[in-house]
Structure P
Amino acid sequence: MRQRLLASLGTLLVVVGLLVITRADAGLVRERASVDGIPVSVLRPAGEGPFPAVVVVHGFSGSSRLMDGIGIAFAEAGWLAALPDLPGHGANTEPLDDADLPRDVLDVADWLDERADVEQVALLGHSMGAGAVTEAADQRRQLPVAALSLPSADDLDGGLEALFLVGSAEPARFGRAAEEAAELGYPTETVSGAEHLSILFRTQTLQTSVGWLDDAVGRTSAPVAADWRLLGVAATYLGSALLFWPLSSWVVRGRGTPAMRGTPSRVPPWVALPIAGLVAGGILAVVPALGELVPLLVGGYLAAFFALTGLGLHLLGRRLERPFVAPVVSGLVLGAYSALAVAVPAQLAWAQVSLTGPRALAAAALAGAIALFAWAELALTDRYGYVSVVVSRLLLTGVLAGLAVVGAAPGFLLLLLPLVAVVLPWFGAYGVRVARLSSSPLAGSLAQTPALALLVAVTTPLA
């Protein structure tokens with residue numbers, strides 16, 4: 001009865017969440033284009049126009065999909081929004097080169113300027129994209145700009161037509177950049193309670209950005225609707241998590257016979273994981289080339305970090321598992337489910353799920369590293385506990401934060417900490433669930449690995 005209730009509630013949440021996501025752009029026209037090799041998603045109102053147009057540029061580790069809410073807000077306000085995937089991001093398989101980003105922005109702006117249904121062009125960017133659009137506008141002074149979460153104002157002068165927004169919960173350097181912009185005479189606004197990613201979804205951000213650019217091109221601004229897609233995404237993920245519990249019971253038929261060789265470690269996981277993580281971070285600080293073996297910026301570091309942490313945990317536990325076919329197949333089936341449950345809402349709302357070329361190879365390498373880590377973690381003990389895995393992985397997240405603070409890990413990880421602190425324990429709980437049902441740490445590892453590898457592979461840029 002309980003399993004059926006969870007399945008029913010999970011299914012309801014998934015259906016409602018997907019409806020909220022897919023109905024967000026109802027009535028708008030969506031197009032795909034390629035501008036000098038740059039994939040561009042276009043959102044516009046129905047009709048022939050002409051429309052004012054805005055190039056909406058994502059930040060580091062983002063994609064056109066992440067900016068979809070802003071594009072929808074502008075399209076509903078009568079704009080044509082062009083959302084490019086910058087090199088190394090989303091569907092763009094070219095490696096990232098920061099120096100070329102302003103040129104890429106201007107290429108898309110020039111393409112819009114040549115369209116018959118466009119009358120004026122403006123720019124909007126977030127984080128790295130904010131830097132790119134302000135540099136582009138510095139070369140084309142007639143382009144009005146809205147910059148969200150600008151990382152640095154060092155290259156700003158007082159000659160742009162620009163607005164700067166920053167979240168009140170963002171790291172200090174973003175606040176300093178906004179203050180420096182204000183000192184140069186630019187209008188600035190703080191989005192209350194927003195951190196580096198949530199600023200993209202705040203109604204205040206949408207209303208202020210649309211309103212300011214409307215004024216800049218001489219249009220009358222109308223109220224902007226809230227972006228409910230994030231609630232749809234949350235409902236979908238919660239529903240898929242609830243569905244995992246009955247699904248795992250149906251897929252894993254009966255408790256297997258333990259097949260572990262060696263005695264359980266006396267070191268509890270909540271001690272072992274931070275120690276192994278610190279050692280892994282130390283090795284990467286001494287041999288940084290290990291973090292460059294997988295061709296992903298930040299993602300390559302994480303692949304090496306998880307592989308080394310997993311190796312350290314294995315050396316602490318010194319246990320081996322004799323795998324059986326049934327638990328392995330169960331783990332693979334549930335791993336495929338967890339990856340699909342992550343990928344569908346991501347593709348619809350916040351990430352470009354594209355595993356082609358070098359990104360596919362990077363995803364495979366990440367899967368191997370994460371599988372080793374997750375298996376070694378579960379193999380430490382025969383008593384798989386939910387509290388233990390949550391606490392251990394939160395402490396490991398803290399280790400990553402500390403490494404980033406002292407410069408031993410990519411600083412960008414600090415911006416991702418809220419997500420990492422949710423995702424690692426979430427899929428760790430999946431692993432515990434399957435390991436308990438099957439008595440196989442390997443099955444528990446396989447159940448969580450594809451989703452975690454997919455998340456890192458599609459959200460970190462190609463090197």
Structure Q
Amino acid sequence: MTPPAPRCSQAAPRELVLAGARVARTSQIAEHLTVHLRGHRIQSLLSPQVRPIHAVQIDLSGCLVLPGLINAHDHLDFSLYPQLGRGPYPSWREWAEDIYRPRESPVRELQEVPRELRFWWGGIRNLLSGVTTVSQHDRYLPEVLGSDFPVHVPAEYGWAHSVSDAPSVARRANETPADWPFLIHLGEGTNTVAAREFDELAGAVALNPRIGLIHAVGLTSTQWQTVRQLNMGVVWCPVSNLFTLGKTLPLRQIKSLTNVALGTDSPLTAAGDLLDHIRFLHEMLRVSPALLYLLATTRAANLLRLKEGQGRLEPGGRASLIVVRDRDTTPANTLVQLAWIDIELVVQSGRIVLLSPALAANLPPELTSHLESLWVDGTECLIHAPVAHLVNQTAITLGTSFKLSGRSIALEPAQSFPQLHREGLSHDCLPFVTKMSFPPDRMTFPTRERDNDSGGRTRVFVRCPRGS
């Protein structure tokens with residue numbers, strides 16, 4: 001029997017003043033400002049000396065306030081799954097055929113977890129990495145993704161899985177309001193079938209800027225010319241592409257686009273979280289901090305046609321932001337150094353939805369009483385979610401040692417788990433790749449397999465000599 005729908009105690013947006021921190025104004029500029037939040041909105045940005053006395057104040061001295069991050073592509077209900085597959089594959093079709101074994105572990109057990117619970121874990125996976133808005137690629141479920149969900153999941157979008165059923169794609173696109181994005185997996189492959197998908201889409205719908213192509217690895221140069229001419233959207237999921245296809249879009253292609261955003265895809269093909277992927281792209285593929293900042297904030301908001309100021313911190317905009325320790329550098333340079341454990345505070349639509357215990361210790365109970373404790377890889381986070389319910393109900397099917405995108409989850413600290421520390425984690429190891437150095441436009445990588453802890457085989461990228 002399906003368990004009752006998970007609910008968490010509602011934390012109504014408060015009138016808050018965030019004082020003492022530097023506030024990101026652009027990817028390169030941060031200023032000492034007082035942030036005044038009222039309800040779901042940023043009421044004003046004030047000089048540091050001005051602090052409205054009628055609002056609850058939070059001292060963030062020594063911190064940096066960043067816009068809440070935007071994940072432009074995810075499948076929330078797959079966040080409990082491990083990476084599956086032994087590619088590279090010619091396309092997503094061969095990958096799906098290989099990994100879909102519903103009568104075998106781990107798919108059998110994971111499918112038994114109620115989908116609503118899996119959605120919540122998907123929301124938490126994004127929340128932990130500072131994501132306040134995530135684009136879910138599936139049917140919108142208001143009964144799950146409503147006001148008490150920990151991250152904002154836009155409902156204003158049209159979607160299709162792929163062009164496999166062209167009449168269905170045409171119908172869905174025509175039913176999507178003109179000011180909403182229409183998102184579709186396309187060109188997720190390196191074979192001729194993937195290349196033909198763009199022409200099939202063009203035969204089914206009128207190509208225009210509101211269409212967002214997810215992956216687009218298999219497009220030809222002629223097709224890319226059309227994408228640029230029409231300013232069509234492209235959602236870049238490089239970690240997923242590299243795992244599945246052994247190839248992703250070259251950096252020069254991303255730089256040539258303006259209607260482009262960054263997405264994680266699901267842990268089925270992309271371990272880690274959005275911050276892991278940002279560090280990977282910067283440290284190993286040499287994507288600039290400024291571009292990565294745009295891909296996860298304003299450009300993502302533009303592609304998804306978000307209309308409430310998401311991706312920036314401006315008066316009147318949605319009060320969605322994250323707080324980290326100030327590293328005395330630009331907002332973009334800070335972003336590319338962050339790991340999930342560096343997040344001190346997340347505010348989503350005016351509500352505190354994540355808080356570090358260190359910061360919580362200095363706040364009044366009325367700001368923290370709605371939060372529940374979750375231990376992630378041995379580190380405690382306070383989050384706005386029905387944690388005990390989620391853990392206990394998920395453990396009925398998966399046992400108590402289940403993981404969220406590769407990270408251990410518990411209601412209390414494990415006796416033997418090494419305690420992580422928030423300091424010095426800017427180079428926290430990326431669990432899904434080896435350290436490597438590549439020319440920035442070479443994004444087809446050799447791979448090898450190694451034994452993993454489960455007795456199976458894991459495919460990893462191998463170091464490629466610079467210039468080879």
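Once FRET efficiency 1/(1 + (r/R0)^6) of positions 103 and 207 (r between Cβ atoms, R0 = 41 Å, to 0.05) is calculated for all of P, Q, which comes out largest? Write down the numbers at each step before the final one.
Details: P: 0.85; Q: 0.50.
Result for FRET efficiency 1/(1 + (r/R0)^6) of positions 103 and 207 (r between Cβ atoms, R0 = 41 Å, to 0.05) over P, Q: largest is P.
Of structures P, Q, which gives -18000 when helix-only ellipticity at 222 nm (-39500 (n - 2.57) for each DSSP H run of 4 or more, over all residues; to 500) is computed from the coordinates? Working shown, then result.
Values: P: -18000; Q: -7000.
Clearly, the read-out refers to P.
I have 1.00 for FRET efficiency 1/(1 + (r/R0)^6) of positions 79 and 399 (r between Cβ atoms, R0 = 35 Å, to 0.05), calculated from one of the structures P, Q. Which structure is it?
Working: P: 0.20; Q: 1.00.
Structure of origin is Q.
With mean count of other Cβ atoms within 10 Å over residues 87-94 coming out at 18.9, pick the structure among P, Q it was computed from. Can you show the working numbers first?
Details: P: 21.9; Q: 18.9.
Of the options listed, only Q reproduces it.
Any read-out appearing in this document is the output of simple, stated calculations on the displayed coordinates, not a laboratory observation. What you see is a predicted model; the values in this text were computed from it and never measured. Cβ atoms are built from the backbone, for glycine too; each structure is taken alone.
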